[in-house]
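Okay, got some structures for you below.
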Structure 1
Amino acid sequence: MLPKIIRVATLLVGVIAGIHFTHFAVAADAGRSLPVFEVDATWPKIPPQWKLGHPSSIAFDAQDNVWVLHRPRTLKPADTAMAAPPVIVFDGAGNYLKSWGGDGAGYDWPQREHGIHIDYKGYVWLGGNNCPESGHTGLKQVADDALLKFTQDGKFILQIGRSNQSKGDQDTANVHRAADVRVDPKTDELYVADGYGNHRVIVFDANTGAFKRMWGAFGKPPGGVDHCDVTRVKSFPDGDGLPDYNVVHAIRIAKDGMIYVADRENRRVQVFTAEGRFVRQLARTATAFARNLAFSPDPEQQFLYVGAGKDIAIVDRKTLEVVGSIAPKGMIGPGHHIEVDSKGNLYIAQTGGGMQKLIFKGIAPAAPR
């Protein structure tokens, strides 16, 4: 049985330690304290000689520098000469630090940049989700079926898979338009949300790229039909939902070892053990849900942030109850991918809408009923 959904109320004005905040949502159950955010209108400071295409994903290094992966090929023709490299790095205040990336010898740079992750050793992982039949202007007609590993200075280290080589959900050598990755520091394993062309979580050795294991929805063998266009679900069945994944869009590894998977088009978050045993899920089919995932940075990671319709849902990570919502005034949307730094600030990459920093203002008590 799915967890009970808690009714949400909106608190308009309040004070935390003398700091005023406005327009945020909190759960209606009295006594529950929830995180509060405010839009940082000054972040980032993009160098004037450059323009960014659609920001797709955001990651952090050990110094809380903000790594942005964007899509230079989405710029208008008049702006292409000013295109910034696809990987661009800012500090927390929004100051430019460095940039790199793009086609090079020895690796298949993605045609349509999608996800970026900095692992616990400092390596940079990225991939793409281009489909050869998509018709996107300026892209090579190949599928992004590889994952790349670099140093933070852009030195190529490892490639898993090859462009245009996927054999489908049972292929253990290639991914197929993978959306997101995370490395488990306890095992040095790379967990992949292999979700646009395939319908699975697949795990590799992060050092060698060797295949370890994979699973589909509910921990069953992966399956489904490869569609170039995203298949929007028009009718959701009762019960647990559809048997196969439909755009596995984000993946996160909690400190306690549990794996959280965003099954975007099925509007559900599924939880697994590290070996792929299904534990439980949260589905909210009345509106868009499970666009992306991020954890609160407290030791227990008590909150799971989940991109929803027009906001970001606050979910109790252990119970999977929706306890609140993030929607400060001026927020650009629920995000394509989201991430949280060590201080609790939340960053949004909104393809087609830009990127944004939400400043963590503290914890506020829930509004009374």
Structure 2
Amino acid sequence: MTNDTPPDAPVVLQVLPALHGGGVERGTVEIAAAIVRAGGIALVASAGGPMQAEVERAGGRCFTLNLDTKSPFGIWRNAGRLARLIRAERVDIVHARSRAPAWSAWLAARRTGAAFVTTYHAPYGERPRLKRAYNAVMARGEVVIAISHYVAGLVAARHGVAPSRIRVIPRGVDPAVFDPAAVGADRLAALAQAWGVPAGAPVLLLPGRLTSWKGQRQMIDALARMRHREAVLVLVGSDQGRRRYAEGLAAQAARLGVAGRVRLVGHAGDMPAALLLSDIVVSASTEPEGFGRVVIEAQAMARPVVATGHGGAAETIAHGVTGWLVPPGDAAALAEALDAVLDLPAAGRAAFGARARAAVQTRYTVAAMQQATLDVYRGVRRTR
């Protein structure tokens, strides 16, 4: 704490495994910025990563610890290190965002008397049965932030957390960044050329890291079933070293006769442009997602969205009003929905997009997420 820091400024330490790209990391940066703007001190402990620079640009300070370890000894050792950090920096609130570092953070908070808050980010798997005990640390917060009503229900049912301790705070997007008017024609043209998209071909975009539960296989199957044979499927997302899975997707496309209409383009550095270039954005996850940020990002860009109707997507899409929901794992239903959307006139698709963007601006902004989280911090400090 510096000499010019107000004595009552809240000091919040966010704890997560690392600062690579992802929704947890993005939320950490956004909350760090909000803490600083509110006059507090934002600290982040992790194993480091490229997004550490973003935390620092937001006015936060980073501490590098081996918090991405899952070994019991490593977790115990990190608890001691975090406790020393909490005392040295006079931390008021420890906010844990992932399970392994949450165990260290919980132990450290107990040793130091700091408040402990968690964000329950996902419907964590519970097999084998020992996993439920491992996951339970995320329900030990004085306040447990759930990123959707779906996740809040899981927290209550699995861990017996009283509703009074759960706060539903959905993820958010910055509508100034994800704004169709902010993306120039040059960005769209560059992306279309890089992806090899033929002029006039409808673009179906499925963003998400290449992993089986994200539904890339079902999406390729759906593409082969569609009536709109001119549509091109773009799979955006890193394979994260899963070369065999990526190769399997390419082989599947060749086997179904659609290899010429499938693009595996890896990571996209300009997601607003990627979304705007698409005619339909798809979320085909076969397992329920805790929230699904890609849905609201696409809606903010006024794109029609087709998603599997479970998890967070069932909350962010009003079927037939701001998008379409289909049964998970059902390639035939997905193909039928995609054809139905492409059958709509351009004005009809634009109307869906406009309603979706308006819904995001009302309910799912970064500013709303930041304010709600700051309110949690204030409430915790008041009760103490």
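Computing helix-only ellipticity at 222 nm (-39500 (n - 2.57) for each DSSP H run of 4 or more, over all residues; to 500) gives -13500 for which of 1, 2? The read-out was computed on structure 2. Upon calculation of relative contact order in percent (Cα under 8 Å, 6 or more apart) from the atomic coordinates, which of the structures 1, 2 produces 18? Clearly, the read-out refers to 1.
A value of 0.95 for FRET efficiency 1/(1 + (r/R0)^6) of positions 111 and 151 (r between Cβ atoms, R0 = 35 Å, to 0.05), calculated from one of 1, 2, originates in structure 1.
Identify the structure, out of 1, 2, from whose coordinates Rg/Rh (Cα atoms, Kirkwood Rh) was calculated to give 0.99. Don't skip to the end; give the middle numbers.
Numbers: 1: 0.95; 2: 0.99.
Source structure for this number: 2.
When distance in nm of label points 7 Å out along Cα→Cβ at positions 95 and 143 is computed for each of 1, 2, the one that comes out at 0.9 is 2.
Give the label, chosen from 1, 2, of the structure having the highest value of Rg/Rh (Cα atoms, Kirkwood Rh), for residues 103-302 alone.
The maximum falls on structure 2.
Hey, mean count of other Cβ atoms within 10 Å over residues 167-174 derived from one of 1, 2 reads 20.5; which structure?
Checking each candidate, the match is 2.
Comparing distance in nm of label points 7 Å out along Cα→Cβ at positions 255 and 271 across structures 1, 2, the highest figure comes from 2.
FYI, it's all coordinate maths here, none of it is from the lab. Predicted model only: the values in this text are computed from it and were never measured. Cβ atoms are built from the backbone, for glycine too; each structure is taken alone.
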